[in-house]
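Once you scroll down, you'll see the structures, which are given as structure tokens.
Please treat every number below as a calculation from the coordinates, not as lab data. Just so it is clear, the model here is predicted, and its values are computed rather than measured. Cβ atoms are built from the backbone, for glycine too; each structure is taken alone.
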Structure I
């Protein structure tokens, strides 16, 4: 009986320790759940702050354009870059805008430097004959005129690879680094048929659909976007 009592006492002690361990485990589980919840809230806040910073950076580019196809390399001096950009793109587009009544005729007397604030070539890593040029204009109205009249005002080329006529120069919005990376990521999705940006906001269509989907956050994916109602624009 003494041995049995001793063994029962030992078992009771072990059970007590197991109860203490179980209580500790439960407490750790609660702390882990609370910690995960707090981290999730911080992740949401970080995503919101990232979107806000990106929107501010994109807003700062509201008068800028990204140009391709110009006979300009990264070694070209700034003055010559502005001269080529004005002659090949800005001047013909604004002439078309004046003819359409979109801007006053008096803008024809403006000096190029009062229209173009800056123009510079991005260093080309592939050593190509032409570099991408970033153009910053004096107003978003003049910038919009270039977008509106580029098809009618600028020369075209026959694309032998597709058999189609295309513009000689590429004119795009100057997206922020974050938006540009997001744009490329979405464009690489096989479901995306067409993708573009409007006022810094990325939009796209998927195959076999005319619905236009808007990208509202850097955390958006094709999967998360197509589940939401599409825009009519």
Structure II
């Protein structure tokens, strides 16, 4: 039976995390060079030669396994659909997950950060601290539980033996998505990557603490993974482990 790592990327934006693995060596080398130069200039810790060698070895191993990864991009902002990276995904869904119960979906508003219709940080939640409610683009808002249910039905049609990595940064809806994905997929949800801080920003300490307690209780591992270079080495190593476990 075919083995797959299903990469569900919720809040894909420009797919910076996906591209940190599956983009050109030249692009990544430039990012690493800028990161080390800035770190040295600011008196911060740069990546050592041994760390860089390990990074490149892991990245090469991952790029060689692209066929074993089924990449699903989930993005609320349809203004990003023309970006070339979306053509590299195995499936794309231009929806916002969260803030829906009944009905399952409706047309809503994606509130923009600084009025930038392709910027990072836009949210369906008016309470997010850095958005303005006067500036938005329309989007489809979908119940995460319904999405997870229907996605499982689609994945089952492939007949794979698979595990899931959830890479998530969806500006306040992370808790709802994690609860829904774990309820639907159970132990197939092997690892969570991304950023969860917006749960606290949008919903407060109680919601954030509840999510942390849930992930601890259910033994759901989490690793910070973003467009920031310092998050790449350990995240890439964890993804490599998922592919080989």
For distance in nm of label points 7 Å out along Cα→Cβ at positions 193 and 209, structure among I, II ranking highest is II
Mean count of other Cβ atoms within 10 Å over residues 81-88 - structure with the largest value, from I, II:
I
For FRET efficiency 1/(1 + (r/R0)^6) of positions 17 and 105 (r between Cβ atoms, R0 = 35 Å, to 0.05), structure among I, II ranking highest is II
If you work out distance in nm of label points 7 Å out along Cα→Cβ at positions 73 and 217 for I, II, which one comes out largest?
I
Matching 0.00 (FRET efficiency 1/(1 + (r/R0)^6) of positions 25 and 137 (r between Cβ atoms, R0 = 30 Å, to 0.05), computed) against labels I, II points to structure I
If helix-only ellipticity at 222 nm (-39500 (n - 2.57) for each DSSP H run of 4 or more, over all residues; to 500) is computed to be -15500, which of I, II is the source?
I
At a computed 19 (relative contact order in percent (Cα under 8 Å, 6 or more apart)), which of I, II:
I
If log10 I(q)/I(0) by the Debye sum over Cα atoms at q = 0.08, 0.12, 0.14, 0.17 Å⁻¹ is computed and equals -0.47, -0.84, -1.05, -1.33, the structure in I, II
I
Read-out distance in nm of label points 7 Å out along Cα→Cβ at positions 129 and 153, computed value 4.1, structure in I, II:
II
